[in-house]
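Structures are listed in the sections that come next.
Please treat every number below as a calculation from the coordinates, not as lab data. Everything numeric here is computed off the predicted structure, so don't read it as measured data. Cβ atoms are built from the backbone, for glycine too; each structure is taken alone.
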Structure P
Amino acid sequence: MSIQEIIDQQVKGHPVVLYMKGSPDFPQCGFSAKAVELLRRSGVQDFFSVDVLQNPEIRQGIKSYANWPTIPQLYVRGEFVGGADIMVELFQSGELKSLLAG
């Protein structure tokens, strides 16, 4: 299975997926920490996360998958939402909570 197929399965196999540096309990960068905080403040306590620092193939592959150069990356119900900056905008407008509630 190619790395793109693995990513596709992860994205489509879970309602909320966050590709990040570190884990939700121990984020390894400020942007990943902010993404986790915004998910939790939006009512999502349980989500699938992938630590890109543990797998260089996924770290590079996820950038190609969404054609998005940075990490973290949020996917909701198989759709790419964006990175930390977009998550902040969506959170501030109330759209993130609505999107996650589905």
Structure Q
Amino acid sequence: MSRIVGEPGEHVRIGDGKLYIGGHRMALHNGAGTIRCWVPPQWQGSATNTDLIVPKGEFFVLGDNSPDCLDSRYYGCIPAQKLMGRMAFCYWPPRRIGAIR
């Protein structure tokens, strides 16, 4: 699951496992607790989108399991027309199955 963390025109920066929007630290949470924005060593050179202004008509998304997610840090921002909907249900891992509030 990925979530929108940066909207058009916002300055997104990721450093030391933390997310900053417009210079302000933003804490992300899911059912398992605080989401850290770690880039694993094998991906260090690939995560080039960690300090940028989100382009007009696009959004910056991060996965909940950041060490194992390929998201906007790697592929760049997502055009608005590619967004598919709002998450309503979690099916994995099994201990977290249920509706998403």
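Please state which of the structures P, Q yields -0.33, -0.98, -1.32 when log10 I(q)/I(0) by the Debye sum over Cα atoms at q = 0.11, 0.19, 0.23 Å⁻¹ is computed from it. Structure Q accounts for this read-out.
A value of -500 for helix-only ellipticity at 222 nm (-39500 (n - 2.57) for each DSSP H run of 4 or more, over all residues; to 500), calculated from one of P, Q, originates in structure Q.
2.5 is what came out when distance in nm of label points 7 Å out along Cα→Cβ at positions 41 and 73 was calculated for one structure; which of P, Q is it? Label of the originating structure: P.
Out of P, Q, which has the highest value for relative contact order in percent (Cα under 8 Å, 6 or more apart)? Provide the component values of the computation, followed by the final result.
Details: P: 35; Q: 27.
That would be structure P.
Which structure, out of P, Q, was distance in nm of label points 7 Å out along Cα→Cβ at positions 17 and 57 calculated from, if the result is 1.5? Source structure: P.
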